[in-house]
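Read-outs throughout are calculated quantities, based only on the coordinates presented, and are distinct from any laboratory measurement. Here the structure is a predicted model, which means the values were calculated and not measured. Cβ atoms are built from the backbone, for glycine too; each structure is taken alone.
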Structure 1
Amino acid sequence: MLKNEKGFTLIEMMIVMLVISILLIITIPNVAKHNSNINNKGCQAYIKMVQAQVQAYEMEHNKVPSLQDLIDEDYIKKDTKGCPNGKTVTIDSSGDVTAVDSQ
């Protein structure tokens, strides 16, 4: 008597692997492309947060703070290194927060 063994043949497994490979080839470049967009959005959000802390500092101390002033007074965390996209946050003399390329 022959047993009726159910399972995948080698051809079926190769077809499944081909489909999975094609899906990976399509999705990986899209994810990498969106990564820089995500980092830029994170940088914009960080700038807005620092700008809000600058305004809070100005209301309490009646002067425009430096980034170090914000860190010393615990308005922002010391271990915060800047934007996720590698840009450095600066505060100008009027209190405007911008991100500049790190050198």
Structure 2
Amino acid sequence: MKLNERGFTLIEMLIVLLIISVLLLITIPNVIKHNSVVDEKGCDAYIELVQSQVQMYKLDHNEYPESISNLSEEGYIKNTSCPDNRELTLNNEGLVEVGS
């Protein structure tokens, strides 16, 4: 090998790998923490969507649906649960709630 050839040494490569590892250790927990926030916001948005479909059902049938499954059966909504798999319920006043 000629003396004037330039390249990365093993130490330089190890330092780069160390820096990348530290960055990954910092970012991965933050991304995981934000997934729960995204699921919660997605459920809130889906509840608002289903609530609007309840109002459409009322306009079409002059009464509130008996349950969320009525909306699904008649094609107003596809899913009866939030994106995080919590079931939705409908109270007597036509308000959509997350079931316990």
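Hey, relative contact order in percent (Cα under 8 Å, 6 or more apart) derived from one of 1, 2 reads 20; which structure?
The read-out comes from structure 2.
Ranked by distance in nm of label points 7 Å out along Cα→Cβ at positions 54 and 86, which of 1, 2 sits at the highest value?
1
Matching task: 26.0, 94 is the computed value of Rg and Dmax of the Cα atoms in Å. Pick the structure from 1, 2.
1
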